[in-house]
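Structures follow.
Nothing in this text is a laboratory measurement; each read-out follows from the coordinates by a stated rule. Just so we're clear, the structure is a prediction, and the values are computed from it rather than from any experiment. Cβ atoms are built from the backbone, for glycine too; each structure is taken alone.
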Structure P
């Protein structure tokens, strides 16, 4: 046999093998599938209670909890299918996206013909969720494998929201409401790295010599809270209402909430922003804050003793009544305020303090301290009548319009969002 003839025979055999392989594995591949996608009927869905919206704040707040009851209908995602054979093994793979890592769920399907439902636990990119400050769209693809054979792929398009967007209320597909304002507790962040520098600054002012939580008496508890109050005045935290969002959902009620560092940097806060800001500081030093939520307002409370026998109140938005940074910029070389600025604060001074200041016997620092104490006293009683009138509603677990959010108790389920 010549070399040329041998080459022709070899080439013929290779073409023959390729042709057989093409016909067996190409166009006829579907005929060799073990499982019919139509019979398996794999489905992936997103919890309809969220109306197609994913809330990073909710995912982050519940990242340390397995309590699915907190969100009404249970977990976020559901996959379901009909078992094509006895004892088959299901593997669902969620592809990675900008918000999640590859997630794999594997389950056994004991009985053929039975429809099974599962809730995959998604491996989220928590840092990315926290960094999300504007809305966007993400496609999440779920691949279904039965005994290692790819059967079907389902893709969900989800509208994700800003991490600042906090869910307040939801309605299920039957119009049944769920009040979930407990998510507010997630914005309380006693672990924020900025807090240590604030504690150092507050101690330098000398209003308290140390932070000791409930180790002494109720007066010391109040003094510690006042020390933070005075610092907030010095920082010029002003009232600024930002609550509206572009959320398209008709079934949810949401509010924009600033994070601790956003309040600190911008020096702006609405009622709930200021509540979670102060609550973060109180939690850090061992005090027990609560947030009282009413239909159109929120205000801060804190236990006066470790046994929780008495709650003190604080209307945090009153820090905006006087602008201390403005006063600091206006004072002259002799430590005196121009008359126009003095007129802004004298109503917060007692007659005795006004007389002392006019006589030059009160320093500018003493004037600010006196103003701060008056504001603190007003903030402490501002909501007392409201609280007394609505206490029965706060105690009624079935009345979702009035909630007393005990941050320490909620920490069992709701983690700081960071």
Structure Q
């Protein structure tokens, strides 16, 4: 059996666009006719450029290869270009293609992917979600409203979720880390208090940031949140400065989580080596794929750290995250996004039941991709999957985070 054909499909989510401006799916077919699906979590270059990278990685390092030879193909992609170090774009391309290989192997053997990774460690995986507006909420007002966030948290807990994530501390700016505005610290405290008062001890609070702050700014903010005992303080400073993130981890009595912008065991191992985080959040469509992230989980296990796979993409990456989570002993929880289009893209094959994701039972990734739907909404824009703003932090008028959603104005 050899990898033979590749199709790359971009999908633009309908409003409100949770999961980013576009998803990039790969369909890989073997010479024996088995089809595998994968997803590349690509936010650093645009769709046209990223599709060219995915094609190049496949043609150069994977076409004609036995899909079993994942280690060999990884080493080619990782090192052949005189690199031998993490490359976010190349490894993002490889990650989605590697996920497709596992889907192929599982289908060839009529077994779920988790069964090929050491078997089932967990019958179900704890799920968490961002807080999103309820139908009666004002979308624009939601992101700065502690009371609306508390309502959304209660609704999530009533569905069975035992952890909810929110991020009132914006903005995300391409200028690098900044000192938070006092209004942002005040808003963050207000959100934590309102949500904690609403859910009590029924759910963990996951405080999201996205590398917004300087070291000193992150420490100020984190210490202000300590009374509400969040389960984690996510990516408090830009992710490339591991030593400074370790300073935050040492100064704040909230576990630090990081990883959605990291790739391969080389970067994650350094985080653990320096004590910069106790919770790792790899996105499998970027981190090197399923096999590389299984290695990351093993390194984390040695450091007594836990895994919480990240998801701000489509449901094929989610499926890969779930299979990894089922197979490892140090899973904490897995992010999920529950929307109609996430469900429809994979035929509702993986679900959240009372706050937990049951181990998939189907062959391969265990998903039923609706190829017609996947092809029905090509991305027509020129934006990136996620974009940082150019404007600096507003210390006068305040800041608003819009939940990571692109400004979709029509379906």
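Of the structures P, Q, report the one carrying the highest value of FRET efficiency 1/(1 + (r/R0)^6) of positions 180 and 236 (r between Cβ atoms, R0 = 35 Å, to 0.05).
Q
Identify which of structures P, Q gives the largest calculated value of relative contact order in percent (Cα under 8 Å, 6 or more apart).
Q
Looking at distance in nm of label points 7 Å out along Cα→Cβ at positions 36 and 316, point out which structure of P, Q has the largest value.
Between P, Q, the highest calculated value is found for P.
Using Cα extents along the principal axes in Å, for residues 148-395 alone as the calculated read-out, with 87, 39, 38 as its value, let me know the right label among P, Q.
P
Can you spot which of P, Q the value 0.95 was calculated from, given it is Rg/Rh (Cα atoms, Kirkwood Rh)?
Q
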